[in-house]
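Scrolling down, you'll hit the structures one after another.
Every number in this text was worked out from the coordinates using simple rules, so none of it is lab data. Predicted, not measured: the structure shown is a model, and the values here were computed from it. Cβ atoms are built from the backbone, for glycine too; each structure is taken alone.
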Structure P
Amino acid sequence: VFISFDIEQWERNGFITEIGLSIYNPLSDSMCTLGSPFTPRFRTGHYILKGTEDMRNGRYVPDNKDDFLFGKSVVISKYHFVELFQNILNLYVQQYPNKVVFVGQSLKGDITALKSLGVEFPADIPILDTEQIWKVGRPHGKSSLQVILSYLKLPYSHLHNAGNDAYHTLAAFCNLCDEVTRKILQLD
């Protein structure tokens, strides 16, 4: 089970404003029936922390808080978000012991930020960072999510929305780990 998450912080003071979560469970989810028959089905959510709705970015990154592409954004209190996120983590860890992996782009910072909210992460969950996977073959090049998605020829839109970023990171991860994609795009 691959659990991807991303946070967005307000440029002015680093407050966490959004959290995105995208989950691919190849152990129980069927493949998507639309598009390619090999497209996995991701369950994706976008959460805006209550009280941060008016905290807008735009100076350094685009303000895409209102542009979640995969459903409806949920405004939620910090307390209820931590409870929700913790319950989701615990559910998958208990239901699929030793089969859960965290996936993200520069994930250590996001984990630190979520811990500051009160999320407790199990210590034994492997972490796969798309930025680090990307840098294996390109140690000196740029490694932003946009660069990776463009190189992989994956369509994307409205990055810097935490829900979209979690989804796109998981899609990039699946492609970076696909032997055929790696061969076609000469990633190795």
Structure Q
Amino acid sequence: MTDKKVSLGSESEWCFRSETTTLLALSIAQIHMSLTEGDNSINTLSASFQELANICLNVEKLAKNDESTSMASIVGEVENMSGQINSAIVAFQFYDRLCQRMEHVASSLENLAELLTDDGKFIDAQGWQALREKIKQHYTMKEEHLMFESIMKGSSAHEAMEIYRQSLLESKANEDDDIELF
């Protein structure tokens, strides 16, 4: 992602309460994003496993059939099964992303708590700037950077989620469901 600094604005515009609220909104948005992805992936997994069970029943029926045409049907069902397994593997990736996001949220909140307990730092805009940069550097996923930039520009957690959803729809339209094992 970009290496540009995230600015807090001028010293006169800066307020530690506002900055705390902004960083908490970022954590809230990360949690909501993780929950949404988790729900979507669980639904995909459920549908895949139901379809796999149906395919297994079909293969069993075909295998019991003595006709020579059943072999071609079995091959077709096995190909369907392979496709469902690939879909399930892709859906399981949500857990890896969930763990990464929750680690980022926990780390951000720990760093925020550390800043808030240091009387000298929590009233200093440079301490908050350093915290923003530290949070941003931990992000590895495109969606996290998008959400971070959105929140830092003043979007609410809800607005950032809408931006994320739109980005997700656009990326799904452009991708081929590549399998990435974690």
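Suppose semi-axes √(5λ) of the Cα gyration tensor in Å works out to 25, 20, 16; of P, Q, which structure was it derived from?
Working through the options, I get structure P.
Out of P, Q, which structure matches 29 when relative contact order in percent (Cα under 8 Å, 6 or more apart) is calculated? Present the calculation step by step, with values, prior to reporting the outcome.
Values: P: 29; Q: 36.
Considering all the candidates, the number was obtained from P.
FRET efficiency 1/(1 + (r/R0)^6) of positions 54 and 86 (r between Cβ atoms, R0 = 30 Å, to 0.05) was computed and gave 0.65; which structure, P, Q, did it come from?
Numbers: P: 0.65; Q: 0.95.
Structure of origin is P.
Taking distance in nm of label points 7 Å out along Cα→Cβ at positions 94 and 126 as the criterion, which structure among P, Q has the greatest value?
Q
Which structure, out of P, Q, was helix-only ellipticity at 222 nm (-39500 (n - 2.57) for each DSSP H run of 4 or more, over all residues; to 500) derived from, given a value of -10500?
Label of the originating structure: P.
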